[in-house]
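Engineer: In structure tokens below, several structures.
Computed from the coordinates by the stated procedures, all read-outs in this text should not be read as laboratory data. These figures come from a predicted structure and were not determined experimentally. Cβ atoms are built from the backbone, for glycine too; each structure is taken alone.
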Structure 1
Amino acid sequence: MDILSYLALIAGIIFIGFLSEIIFKKFSFPDVLLLSFVGIGLGTFLTNTDPKSFGSGAEIFSTFALIFILFQGASNINFKTLVKNLPSTLKLTVLSFVFTVITITGISYYFLGDVLLSLLIGMILSGTSSAVVIPLISNVEIKNKYGLVLTLESAISDVLCILGTLTVLEIMQTGTAVASSIFQSILSSFAMALLVGAVFGVGWILLFRKYDYLNNFYMLTIAFLLGVYVFVEGPFISASGPIAVLAFGLVLGNSKSIFAIIDGKSDDDSKVKKSKPKVSNKKVEHTTEEHILKNALTSDARNFYYEVSFFVKTFFFVYLGMLINLSDIRSFKFGLILAVGAFLIRPVVVWLSFRHKEIDVRERAFLEVLIPKGLAAAILSGVVVQAGILTINSSEFINIILSAVLISIVFSSIFVFLIEKNKFMGVYRIFNRNK
């Protein structure tokens, strides 16, 4: 393809992304599903457009999509709600990861007969994708705390998938793995990433407050965000970049509360001061105070970041669809079975995690179906191929993973659509019709 063809393709994809979002908001039909189908169409019918021809640029863009969508989702999280729901989130995440690994490993072993290879597939496909979950929950009616649980689960499970996959790879290459070192790696990766992300976040909002004109340079925050990810993922820290991004976004999203703490005030104090203005001899002091930055993320900044998120989300899902090789029917069927297995075990996990809590049927249904796979699985499949330890054809292995990823996105999108239309209220409702 020449330059003009690429530009025309980019323009067309943006228009399609815009239309799919309108359709999503008007009819509740998931935009990510439409975009994935567009990608499948491009990969199938445009024979002169090979997805691999995009090279490392596509991988860079996909990573940026993950970073930015995760950042935007974290910036909308209320810290008090986070602390309150963290135990439930960790319980759901760990149980879901363990049960899904067992299920997918068992299915894979039945077909492949290789324990370690089956375990490897289980580790890769046992997380959920932030790039899919966050856009979906931002456009459906779900209580904030459960949207938060799903957002955090998607970020934490990515780390578990990465560490689990690398551990199995180590076993396959060396024949040994120490459990204590694995546990230590998980803890250190989480702790270091959270600490560094939070520290950089606080430093960034304090810099914004001192030089408030910087708040108008939105791209500066994006550049700094990328720098945080690179620094944490790099050899100096070697921790989880996604978790650091989550912490950074969380700090920026709650900057108003952080500034209030620094000033020794609360939101209630601000309301009182607004209702009782100061007398004239304090006018100069009051005016000066009004110029102090109250929130690092203004409404204009949020609108800009939403537009960037729309852009990266649109191209990410189109590209993901283009990667699927539909001519490999065997791999596609295998991916379908793996995705079905993951969805069948999820209601059990949700029940175990929330059996002592009263949850609305609708919210429980969202918790049961929002388990799409995504970028982490796609990247890890490439890492495994590069390791050169596969006992099956590498292209077949990648297509199995990508097929499971795409099918899981299709399933989640369709179920969300049905829940929005009150056509499906989850597996739990089937066995508890009185609720």
Structure 2
Amino acid sequence: MEKKTRPSRYGIGMFGTSLAINMFRGRVAAFYVLIKGLTLENLALVTFVYTFLDVIDNPVYGILSDNTRTRFGRRKLWLLIGAPLFAIFFILFYSPPLSLSKNGLFIWAMIFYFVTGTLDSLINANYGALFPELFPDDKIRAKTNAIRQTAQLFAMIIGIGLTPMIADAIGYTLTAIIYGMVSLAVILYMAFGVHEPPTVKLEKAKFFPALLSIIKSKNFWMVGFANAFYSAAMGLVMASIAFYVKFALHFGSTQETILLGVVILVAIIGVTLWSTLVRKYGTIKVWRTALMFLALAFVPLFFANSLITAIMAAVCVGIGFSGCISTMDLMGAKVLDEDYARHGIKREGIFTSTMGFMNRLSGLFISLGLLLASRLYGFESGDEPGLRPDDASRFLLCLFPMGLTVLGIVFTFFVKFDEEAIKRQTRKDNNAPETSQDQLDMGIYE
């Protein structure tokens, strides 16, 4: 009898995939710009160039994952390879030698950003591909996703919220060592508890036909761009909160931790609420509503001028944030369901990794935001913040993310799935009898 993977065992894996990477992406600006003196334009160049590396690595990792055949399944091998390597290079990224010149620091940051980022892509291509494969039922999928997102949010509490205080106390290198080792342990625990479906009889996915299928999928592009704009918005929020707290509110790392903690704690509470709304109203409507709420939440954040008003605005951001993370992966899974229903080939790896690349397109928009903040407000680095660092920080944290989120909302109105084809394929996989359209309309089939 085929073993089933427990949702909790799989879901806890997202704590491991999120803890170190949240510090990696969320603290890069604070560490390299504010502490090490790298210029904002140098950092923008690093994130800009890396985005194009993602164009190559994500589809390659996806097709490798889809076409791997071992007695353990398709994904586990890559998780066991990627996790230790990621931990090593993540630690090195936050351990640049003190003797480096400014040019040397730039080269170190670029090399280790690229390698750490591509290893994260390898891990997430396989972890993400397991989600729709292990949990095809919508109700179990929603439950599992709630566990995943809660695990991710707890990782964010530590990886983003508490990191300013922890790193101030023990240093960034030691913090990275602790986070890297914990992430590795959790990913390995998850991977050894995963029971993939048999793959011997599965037809292997062909690279170029798979890419062509992706290119032809309107829903892939619409969902991908919407989530890319959202990811860029929240990426900028996490990366620029240190600038906002220091230059707009004139506080330190303790208040930064408080604001980030509020956003994440509210998001943890909100995941259950949004997941309930998904089951009642459907994924697309709730996804769109969450993005709208997030866009509006940036308005009070822009006008906040004290810790109290900033906390109130952070509550609003947390509510919108939790709605987005509760629905993003569900939308990606629907794209995969539709592709499988149309073509009869399971290629979760290449679709998930390419969808991951679409999310990583956010790097282009983050780079643009950093560049604009530098050029419009004269912000060069922590040592040379220019004459209007408060305006630059509000632009990075509020104005630009709000504009990106609005663009994401526009794309949601062009998404429509072939639900009939998806249901037929699900019944076929389950060897269930065909259900008439009248029964579907009456709600007899679930």
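Engineer: Of the structures labelled 1, 2, one was used to calculate Rg and Dmax of the Cα atoms in Å, giving 22.9, 83. Name it.
Structural biologist: Working: 1: 22.9, 83; 2: 21.5, 73.
The read-out comes from structure 1.
Engineer: A value of 61, 36, 16 was computed for Cα extents along the principal axes in Å, for residues 189-260 alone; which of 1, 2 is the source structure?
Structural biologist: Working: 1: 34, 24, 15; 2: 61, 36, 16.
Only structure 2 yields this read-out.
Engineer: Which structure, out of 1, 2, was distance in nm of label points 7 Å out along Cα→Cβ at positions 133 and 157 derived from, given a value of 0.6?
Structural biologist: Among 1, 2, the structure yielding 0.6 for distance in nm of label points 7 Å out along Cα→Cβ at positions 133 and 157 is 1.
Engineer: Identify the structure, out of 1, 2, from whose coordinates distance in nm of label points 7 Å out along Cα→Cβ at positions 101 and 141 was calculated to give 3.9.
Structural biologist: Details: 1: 3.9; 2: 5.4.
Among 1, 2, the structure yielding 3.9 for distance in nm of label points 7 Å out along Cα→Cβ at positions 101 and 141 is 1.
Engineer: Next question, about the same structure. For which of 1, 2 does distance in nm of label points 7 Å out along Cα→Cβ at positions 37 and 77, calculated from the coordinates, equal 4.8? Please report the intermediate quantities before stating the final value.
Structural biologist: On the way: 1: 3.3; 2: 4.8.
Clearly, the read-out refers to 2.
Engineer: So if we calculate percent of Cα pairs over 18 Å apart, for residues 301-380 alone for every structure here (1, 2), which label has the highest result?
Structural biologist: On the way: 1: 62; 2: 66.
Biggest value here belongs to 2.
Engineer: Given that distance in nm of label points 7 Å out along Cα→Cβ at positions 5 and 21, derived from a single structure, equals 2.9, which label among 1, 2 identifies that structure? Show your work: numbers first, answer last.
Structural biologist: Details: 1: 2.9; 2: 1.4.
That value comes from structure 1.
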